[in-house]
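These are the structures, in C-alpha cells.
Bear in mind that the values in this text are calculations on the coordinates, not laboratory data. The model shown is predicted, which means the values in this text are computed figures rather than measured ones. Cβ atoms are built from the backbone, for glycine too; each structure is taken alone.
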Structure 1
Amino acid sequence: MSSAQRPHRVLILGGGFAGVMTAQALERRLGKRRDVEIWLVSRDNFMLFTPLLPEVCSGVLEPRHVVMPLRGMLHHQSTWCITADVEAIDTQGHVVTVMGGDGDPHRLQYDTLVLALGGITHTFGIPGLEEHAVGMKTLADAFGLRNRVIEMLERAELEDDPRIRQADLTFVVGGAGLSGVETAGELEDFVRRVRRHYYPKIGEGDIHTYLVELKNEVLAELPPEMGAFARQRLERRGFEVRLGTPIREVREAEVVIGEGEVIPTRTVVWTGGVRPAPMVARSGVEVDHAGRVKTRPTMETSRSTAFAIGDCAVIPNVEDPDGRPFAPTAQNAVREAKRLAANIVARIDGRPLSPYRYRTIGTLASIGHHTGVGVVFGIRVRGWIAWFMWRGYYWSRVPGINRKVRVGLDWVLTALFGTDPVQLKVEDASSALGSTGRRRAPVRDRDTSD
C-alpha cells in the first residue's frame with residue numbers, strides 16, 4: 001500500500017515512560033480517527049515502572065507488579081505493539097529496521113518518527129565496572145542484585161577466612177543521586193531484615209555498607225540541607241559515606257576508590273550515570289557531545305519528520321533564564337508525552353506547534369527505613385511524612401487499577417510478614433529454552449560410560 005493510501009503512520013521507538021505515555025496520549029487525542037495509526041517498537045513487551053525497582057530487589061514488591069503489558073496499556077485498533085530490537089534508523093528514507101524474535105530483519109516505514117529509546121548505564125570507562133558491578137536500570141539488574149546479596153550471605157555463613165568473609169559482607173553503592181540513595185536505603189533494609197531472621201551466625205557488626213559519590217554532596221537534585229539529612233540518617237544506620245571520591249577500579253573481590261583506598265567487596269552497585277542508547281547517535285539527527293538528541297522546545301529534531309523525548313533528548317526550557325534543559329526524569333517524561341502528542345497531531349493537521357512548558361511539582365526520595373526527603377511545592381519535607389508522600393505519589397502513578405491494588409497489597413503483606421531470602425535462579429543450562437524464550441542448542445548429556 002502506498003503512503004498516499006494508508007493512514008499516517010506514527011512510529012515510536014522505545015517502550016519506557018516516554019514512549020508508552022506518548023502512545024497513550026496520541027490515542028486519547030486521536031479518538032475515533034482512522035487516518036492515523038500508531039506503531040510502538042519495544043525490546044520488551046512490557047513497560048517497567050522504574051521508580052519502584054529497588055523495592056523489587058529487596059523483595060517488598062513482586063516483579064510482575066511493577067511491569068505492565070504494552071498490549072494492555074494501548075487499546076485502539078489502529079495501534080500496533082512490536083516486540084523487537086532497533087537495528088538501524090534511516091531518517092532520510094523514513095525507514096526503521098528492527099530484529100524480531102524470529103531473527104529476521106523487518107523494515108518499518110513511517111511518516112512521523114518518535115525517538116524515545118531512553119538510556120543505558122554509563123560506566124565512564126572505569127576499569128572492571130562493566131564486568132564486576134551491577135546496575136539498577138532493568139528488571140534483570142534488580143534480580144541480579146538480590147541474588148548476589150543472598151549468595152554473599154549464604155557464603156559468609158560457611159566462610160572461615162576473615163578476609164574473604166569481610167569481602168562477602170561488604171556492599172558498595174556508587175552514586176549518591178536519587179537512584180543511588182534509594183537503592184542504598186532498600187539494600188540496607190533488606191540485608192538487615194534477612195540477616196536478623198535467617199542468618200544467626202552473621203552479627204550486625206559484620207556487615208559493612210558504603211555510599212561513594214564523586215560530587216561533594218548527597219542528593220544533588222535537592223537542597224543541600226535535604227542531602228545533609230539523608231547523609232546523617234544513612235550514617236546513623238551504618239553507612240560509610242565517601243563524598244568527593246571517585247571509583248577508580250572494580251575488581252572481582254575489591255573496589256579501588258579515591259587516592260588508592262581498597263575496599264574488600266564482592267558486591268558493587270553502580271548508579272552513577274546514564275547515557276543515551278547508542279542507536280540515537282546513529283539515527284541521522286543532530287546530537288550533542290553526550291549523544292543526546294538536540295531538540296527545539298517543541299521536541300522537533302533536525303529532521304522535520306522526527307521528534308525526540310525522554311532520557312535520549314535535550315529539550316530546552318524556554319522559561320529558564322540560564323537556558324538549561326529539562327531534567328531527564330519520569331515526572332518530566334509523562335508531561336512531555338502529552339505535549340508531544342498534541343504537537344504530532346498538530347503537525348499532521350497542519351497547525352502550529354507549541355513548546356513544552358512545565359514547572360516541576362517537586363522531588364521526593366526514599367532513603368529506606370520508612371524515611372524520606374523532598375521538596376513539594378517549595379515546601380521542604382523529611383522523615384516519615386516525606387516517605388509516605390513518596391510512596392503515595394508513585395502509587396498514584398502506577399498505571400491501571402489492577403497494578404495499583406497489587407502494589408498496595410504487596411506493601412501491606414510485607415509490613416505484616418516481612419521478606420525472605422529466596423534466591424531465584426531461573427536459568428537452566430540443560431534446557432533448550434533460555435530465559436529469553438529463544439531456542440538454543442541442547443546440552444549433551446555427559447558420557448557416563450566406563
Structure 2
Amino acid sequence: MRCNQCDNAPCMEICPTSALFRASNGVVDFDDNHCIGCKGCMNACPYDAIYINPETNTANKCNFCNHRIELGLEPSCVVVCPTHSIKVIDFDDADNEALQILNGEQLPVRSPEQGTAPKVYYRGADPASLDPLRTTIPNDGLIWADVTPNHPTAATHHLDPTARTTYTTAHATTWKTKVSGYLVTKAIAAGIMFFAPLMVLLGHADETARVGFLSGSLGALFLLITGTLLVADLKKPTRFLLVLTRGNTSSWLVRGAYVLGVYAVLLGVWLLAALLQSSQMFSVLAVPVAVLAACTAGYTAFLFAQCEGRDLWQSKALLPTLLVQAVTAGGSVWLISDLFVGMPEPLMVRWISIAALAATGLLVLLEVRGHHSPHVAMAVRSMTNGEHRKLFMTGVLGGLILPIALLAASLVFDSAATALSFVAGVTALGGMWSYEHSYVLAGQSVPLS
C-alpha cells in the first residue's frame with residue numbers, strides 16, 4: 001500500500017529507534033540500519049502501509065521514492081502511470097496543478113478520524129471505496145475479483161456497505177503468542193510486588209524469607225521472562241540495545257523499557273534488603289516498589305494507544321484492566337506459593353483476588369457491550385463470536401468465573417482452602433493468557449486495506 005505521508009505520523013511516534021523518520025524535505029522515510037523489527041509501526045499505521053521485508057527482517061514501506069525526489073525526479077508510480085492519474089502535490093509551488101486541484105475541491109482521504117493528517121488525496125472516489133469496513137466480498141463469482149480465503153469482510157446488516165471488494169492479499173498477524181505471554185508474565189512480575197509491600201505495611205517486614213526473598217525472586221524471574229519475550233519477538237533481536245542507545249523517547253516501547261529497567265533496579269534492592277534481613281529497608285522500599293509495579297503493569301495501555309491502526313486497543317478501560325489483572329496475577333502466584341511455603345495473610349489475599357477478578361469481569365463486560373465504532377465492533381465480534389471465541393470464552397469461564405467460584409469455596413471450606421486457592425490461582429493465570437491472546441489477535445483481525 002502507498003504510504004500516506006502523514007503530518008502526524010503514528011509510525012514515527014511509536015518507532016523506538018527513529019528508524020522511521022521525517023527527512024529534511026518532509027518525506028516520512030526509513031532506515032534499515034536502525035530498525036529492530038519490533039513491528040510496532042505496523043500496528044500504528046492505519047493504512048496498512050508497512051511490512052517486514054523478508055530479506056532484511058526490517059520494516060519497509062513506500063517512501064515516496066525519496067531517492068528520486070532528492071534528485072528532482074518524480075516517484076516511479078507517477079512516471080509509469082499511463083494516464084497520469086497519480087500526481088505529486090508541491091505545497092511550496094502555488095502553480096502546481098495538483099495543489100490547485102486540492103485547493104479547489106474537497107478531496108477525501110483514508111481514515112480521517114484517526115487524526116494522522118494524511119497527504120494522499122483521492123479525486124472522484126466514493127468515500128466507501130476508501131474504507132475496508134464499508135466494502136464486502138459478494139459471493140457472485142465475479143471473474144475479475146481475486147480475494148484470499150476467509151478474508152474479513154463487512155457484515156452487511158451492521159455496516160450497510162456501499163462498495164465491493166475485488167482484491168485482497170493475505171496478511172500475517174503482527175503480534176502473536178509472545179506478546180500475549182508478555183502481558184501475563186509482566187502482570188505476574190508487577191502483581192507479586194503489590195502484595196509484598198502490602199505485607200510490609202501490615203507488619204510482616206520481619207518475614208524476610210517469604211515477603212522479601214521469595215516475592216522479590218518471583219518478581220525478578222517473571223520480569224526476566226518478560227524481557228526475554230520482548231527481545232525474542234523482535235525481527236532483529238541482536239539490535240535490542242538500540243532501544244537504549246538511540247531510543248526515541250516519544251515511543252512507549254522506549255518508555256516501557258525505562259520503566260522495566262527502573263523496576264528491575266528496585267527489585268534488586270528489595271532482594272538486597274532480604275539478604276541483609278533488613279525490615280527497615282523494606283519499610284522504606286514498600287511504597288516506591290508498589291508504585292513502580294503499577295507503572296510496570298499499566299504502561300502497555302499507553303503503548304497500545306500508540307497503535308492507531310488497532311482501535312480495539314484504544315479503549316480507556318485498558319489501563320484499569322491491566323492494573324486489576326496484575327492484582328489478580330500477583331494474588332494467584334501468592335496463593336500458589338502458599339501451598340508450598342505458607343505465605344502470610346492468605347485469607348486477605350483471597351478476598352482481594354476475588355475483588356480483582358470481579359473487577360476484571362466487569363471491565364471486560366463493559367468493553368464488549370459498549371457502543372463501538374465499526375472497527376471496534378468488528379474486532380469485538382471476532383473476539384466474542386468469531387474465530388477467537390474459544391480463547392475468549394476460556395478466558396472468561398476458566399480465568400474469571402471458575403477462580404471466583406473456587407476462591408468463594410475456599411472461604412467456606414477452611415480445611416481445603418489452601419488447595420482450592422492453589423487451583424484457583426492456576427486457572428486464573430491460564431485463563432488470563434487465553435483472554436489476552438484473544439484480545440491481542442482480535443485487535444489485529446480488522447482489515448485496514
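Suppose you compute mean count of other Cβ atoms within 10 Å over residues 68-75 for every structure in 1, 2: which one lands on 16.2?
Details: 1: 16.2; 2: 13.1.
Corresponding structure: 1.
Which one of 1, 2 has helix-only ellipticity at 222 nm (-39500 (n - 2.57) for each DSSP H run of 4 or more, over all residues; to 500), as calculated from the coordinates, equal to -16500?
Details: 1: -10000; 2: -16500.
Traced to structure 2.
For distance in nm of label points 7 Å out along Cα→Cβ at positions 92 and 180, which of the structures 1, 2 scores highest? Spell out each step's value before the answer.
Working: 1: 4.3; 2: 5.0.
Structure 2 gives the largest value of distance in nm of label points 7 Å out along Cα→Cβ at positions 92 and 180 among 1, 2.
Any idea which of 1, 2 comes out highest on distance in nm of label points 7 Å out along Cα→Cβ at positions 284 and 308? The partial results should precede the final answer.
Details: 1: 1.5; 2: 4.6.
Evaluating distance in nm of label points 7 Å out along Cα→Cβ at positions 284 and 308 on every structure, the highest lands on 2.
If mean count of other Cβ atoms within 10 Å over residues 12-19 computes to 24.0, which of 1, 2 did it come from? List each step's numbers first, then the result.
On the way: 1: 27.4; 2: 24.0.
This value belongs to structure 2.
Comparing 1, 2, where is FRET efficiency 1/(1 + (r/R0)^6) of positions 116 and 412 (r between Cβ atoms, R0 = 41 Å, to 0.05) highest?
Values: 1: 0.75; 2: 0.15.
Across 1, 2, FRET efficiency 1/(1 + (r/R0)^6) of positions 116 and 412 (r between Cβ atoms, R0 = 41 Å, to 0.05) peaks for 1.
For which of 1, 2 does distance in nm of label points 7 Å out along Cα→Cβ at positions 84 and 396, calculated from the coordinates, equal 3.9? Don't jump to the answer; show the numbers that get you there.
Numbers: 1: 3.9; 2: 5.8.
Answer for the origin of the read-out: 1.
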